[in-house]
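K.L.:
Quick heads-up: structures coming right below.
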Structure P
Amino acid sequence: MEGNEHIESQVEKIAKKIKGAFCLRGNVMVSFPTKHPETGRRMEEQLKKISMVMSRAFGGTTEWEGWGCWVEEGKNEPICEPVRIFYSAHDCFTDSKAPQEFFKTLKEVGLEGKQKALFVNAEGTSYIFSPEAEIEE
């Protein structure tokens with residue numbers, strides 16, 4: 001799609017001319033349910049933990065509410081739940097502890113929220129994993 005590449009390069013050319021603007025080429029996105037699957041209570045504490053760890057690791061977040069949907073095997077109807085999407089842009093990590101703390105916190109809130117799986121998109125690649133999964137050293 002050469003047309004899109006041309007548009008992107010023109011936008012980038014202009015953006016680079018804005019005084020004080022800086023480029024953040026990386027991005028991280030997390031989708032996390034807002035309600036506990038067993039109690040139906042809003043998980044404010046867990047949502048705040050994700051917001052805090054991402055803000056510390058990446059310098060801030062943009063957040064919005066949406067729906068997470070999937071179809072279970074053998075079913076014909078989607079299952080949907082309310083979620084909060086957390087989005088952060090970053091250039092690189094100068095603190096190597098930040099990514100470790102980010103994933104540690106995600107696993108912690110996943111266990112607290114009785115989640116079977118967690119969703120993270122980093123640099124355009126999506127990862128779905130159990131909060132019980134070990135992180136290899």
Structure Q
Amino acid sequence: YVLGHTSSDSSGVAGIELKYDNVLKGTAGKLIVSTDAAGKERPQGSEQYYEPTTGNGLVLTVDEVIQHYCEKAAQKAYEENNASKVTIIAMDPKTGDVKAMVKKPDYDPNTPTKAIYPAYEEILEECKNDNEKIKAYSTMWR
């Protein structure tokens with residue numbers, strides 16, 4: 001999926017946001033101070049401040065008109081052929097730029113953690129921790 005989303009801590013968990021998380025995400029600033037055993041700042045202690053850095057932007061080559069027509073074609077093929085999956089990728093053959101990318105069935109970005117296929121629900125239920133769930137979601141959205 002082209003469209004992705006992030007977790008509550010702004011880490012990419014699907015789509016472009018996941019693929020380019022290390023490029024898009026900045027770093028948090030921090031202040032390091034010397035404290036005593038009770039956690040109180042020491043008057044003669046040193047302190048170091050690290051400035052936060054802003055993440056980078058990303059420009060996509062997706063063309064909204066081509067994307068629109070591919071979405072319609074994929075939906076039509078999905079419904080008329082009773083297909084289990086449909087994928088369309090439109091690229092510029094000269095540059096390799098991706099102009100459109102569609103997959104059906106699609107996921108609802110308003111409920112990104114809802115599995116598309118029933119089999120994925122079972123896989124998600126078996127996950128023991130958040131890392132396993134993230135890996136399962138990543139596999140689900142490929």
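A short reminder: the numbers here are calculations on the coordinates, not readings from a lab. Bear in mind that the values here come from a model prediction, so they are computed numbers and not experimental data. Cβ atoms are built from the backbone, for glycine too; each structure is taken alone.
K.L.:
Among P, Q, considering only distance in nm of label points 7 Å out along Cα→Cβ at positions 74 and 106, which has the greatest calculated value?
P.N.:
On the way: P: 3.0; Q: 0.7.
With respect to distance in nm of label points 7 Å out along Cα→Cβ at positions 74 and 106, the highest-scoring structure among P, Q is P.
K.L.:
Of the structures labelled P, Q, which one yields 19 when relative contact order in percent (Cα under 8 Å, 6 or more apart) is computed from its coordinates?
P.N.:
Working: P: 28; Q: 19.
Of the options listed, only Q reproduces it.
K.L.:
Of the structures labelled P, Q, which one yields -11000 when helix-only ellipticity at 222 nm (-39500 (n - 2.57) for each DSSP H run of 4 or more, over all residues; to 500) is computed from its coordinates? Spell out each step's value before the answer.
P.N.:
Working: P: -11000; Q: -9000.
This value belongs to structure P.
K.L.:
Now for a different question. Comparing structures P, Q by FRET efficiency 1/(1 + (r/R0)^6) of positions 34 and 90 (r between Cβ atoms, R0 = 25 Å, to 0.05), which one has the largest value? The partial results should precede the final answer.
P.N.:
Numbers: P: 0.55; Q: 0.00.
Structure P comes out on top.
K.L.:
Identify the structure, out of P, Q, from whose coordinates P(r) over Cα pairs in 5 Å bins from 0, in percent was calculated to give 2, 9, 15, 20, 17, 12, 10, 8, 5, 2, 0, 0. Display every interim value, and only then the final one.
P.N.:
On the way: P: 2, 9, 15, 20, 17, 12, 10, 8, 5, 2, 0, 0; Q: 2, 8, 13, 14, 15, 13, 10, 8, 5, 4, 3, 3, 2, 1, 0, 0.
Matching structure: P.
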